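Derivation of every value follows stated rules applied to the coordinates shown; laboratory data play no part. Note that the structure is a prediction, hence the values are computed from the model and not measured. Cβ atoms are built from the backbone, for glycine too; each structure is taken alone.
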Structure 1
Amino acid sequence: MTQDTMTSSEAEQTDDQQTRPTPGADGLVDRADDSESETAADRTLIEARDLDVYYGDDQALQGIDMEIPEKQVTALIGPSGCGKSTFLRSINRMNDLIDIARVDGDLYFRGKNVYDDDVDPVALRRKIGMVFQSPNPFPKSIYDNVAYGLKVQGKDDDVDEKVHTALERAALLDEVEDQLDSSGLDLSGGQQQRLCIARAIAPDPEVILMDEPASALDPVATSKIEDLIEDLAQEYTVVIVTHNMQQAARISDKTAVFLTGGELVEFDDTNKIFENPESDRVEDYITGKFG
């Protein structure tokens with residue numbers, strides 16, 4: 001073999017090196033170009049491989065393998081204490097804030113392991129925003145709530161436009177456009193939660209994590225949040241934890257069923273999970289025989 005001749009395996013390795021995304025200074029890979037031939041719905045954005053999470057000596061997640069597609073809604077369901085929120089918090093390394101938490105295994109975002117030493121957790125959370133169970137607006141004006149993340153991240157250009165766009169995407173602008181200087185704390189519970197969603201999307205993340213975002217809301221406000229989630233999935237990847245199985249069936253494309261002991265029992269298209277699950281344990285949970 002001459003020096004200019006490559007084996008097929010060497011050629012494949014070289015091609016892979018040329019096409020593999022290059023992480024930036026924060027260790028993360030930039031947003032993919034939607035003009036690529038592969039559609040967003042075909043792309044795996046987040047992937048867990050043999051992921052274990054411990055709180056001290058207690059194991060909260062066991063060997064989780066999951067591929068979360070881009071620009072779809074993925075619902076995490078299961079009984080209390082089964083590890084749904086723990087998995088959600090693993091995606092943007094929120095568990096790092098818990099002293100006794102330990103993570104083993106791999107969790108990839110755009111092909112980059114977010115637990116690698118060169119990944120900046122703060123930068124990761126800029127790409128993967130989070131909305132919590134109870135609305136938590138800051139004691140600031142509506143405008144300042146939405147602008148907060150922009151200013152913290154130094155995105156000072158066109159703040160007014162970005163605030164208005166975020167409020168519009170959160171289906172709140174029409175209700176508050178004339179009171180942007182009013183306190184966010186004066187809004188109703190459902191409005192406060194949509195304000196928090198606007199705050200999360202204003203810096204233009206790629207992923208929005210939601211931990212039971214409608215559990216504290218009345219049915220009308222819940223319906224608005226559900227409609228909003230479906231709209232957001234056109235621009236963002238949404239991962240939502242919910243105890244409400246009907247909600248998961250209504251709004252999600254994929255559903256992951258966690259059961260006792262931090263085990264992911266089944267992950268599939270939502271219709272299949274609710275209409276023809278493979279696992280008897282999942283069928284028992286869906287039909288209310290336990291949980």
Structure 2
Amino acid sequence: MADDADTDGDAGDSLTLALAQIQVEAGEIEANVDRALEAISRAADRGADLVALPELFNVGYFAFDLYARNAEPFAGETFTRLRAAAADHDIAVLAGSIVEDLAATETVATPGDEGLANTAALFDAEGECRLVYRKRHLFGYESAESQLLVPGERLETATIGDFTVGVTTCYDLRFPELYRRLVDDGVELVLVPSAWPYPRIEHWKTLSRARAIENQAYVATINGSGEFDDATLLGRSSVYDPWGVSLASSGDEPALVTAELEPDAVADVREEFPALRDRRL
């Protein structure tokens with residue numbers, strides 16, 4: 001992995017965020033999870049407090065025919081290994097997402113008794129699950145996701161360091177009302193694990209920046225790297241501050257992107273430019 005970008009911030013209560021843009025190979029579960037574990041270790045070595053992984057990093061988003069055979073319960077091997085890594089390395093981990101077998105899940109509430117879901121989990125530095133998010137908006141354009149998966153229903157938040165954190169997934173970026181709900185719940189940092197492909201580069205950059213600007217919050221988009229039969233992931237994982245300024249970003253190759261987030265920045269921007277207070281619905 002190459003290091004594409006770093007930003008320096010003050011010590012103290014700042015949060016060092018790492019985005020693990022790993023290579024994702026279709027159906028290569030062991031290799032993909034090993035890359036994720038290596039990225040977690042590297043992020044911890046660099047002093048990160050939180051590391052985030054891409055959408056469906058273990059099976060590969062575009063490997064639709066492999067979803068069913070590689071689906072796991074929430075307490076399955078992939079999440080078990082990642083939560084152990086979080087505790088071992090003393091770092092919070094957003095376990096991007098996996099294909100969850102809802103019928104086999106017994107440890108957390110599910111949106112249905114059967115079917116599959118695109119499920120992300122946020123584990124704290126002790127390996128405890130703090131948040132579960134199942135992708136709400138399922139992609140239908142040249143994608144089988146909407147036929148294969150059950151949409152999520154819950155929108156949870158969690159506290160990591162001095163930040164209130166929320167999670168959305170990839171296509172959710174196109175639905176700004178979801179982010180308004182998170183802001184109303186006090187969220188200051190939104191993590192967006194994704195599998196965004198070429199050629200929609202401008203959509204990726206514009207939507208991500210817009211969600212940061214309009215909600216005056218940090219938005220971190222974590223994409224994968226790699227080629228599938230019908231798609232190539234465009235990478236470009238990025239961290240945007242509450243003004244919409246890009247603090248750090250990558251190209252389309254595997255990378256570990258890091259940025260320092262300041263806990264007072266969100267409140268300061270919202271006080272200086274109080275657009276959220278002027279909403280009229």
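One of 1, 2 was used to calculate log10 I(q)/I(0) by the Debye sum over Cα atoms at q = 0.12 Å⁻¹, giving -0.66; which?
This value belongs to structure 2.
Output the label of whichever structure in 1, 2 has the greatest value of mean count of other Cβ atoms within 10 Å over residues 97-104.
Sorting by mean count of other Cβ atoms within 10 Å over residues 97-104 in descending order puts 2 first.
Using distance in nm of label points 7 Å out along Cα→Cβ at positions 129 and 153, single out the structure from 1, 2 with the greatest value.
Largest one: structure 2.
One of 1, 2 was used to compute helix-only ellipticity at 222 nm (-39500 (n - 2.57) for each DSSP H run of 4 or more, over all residues; to 500), and the answer was -7500. Which one was it?
2
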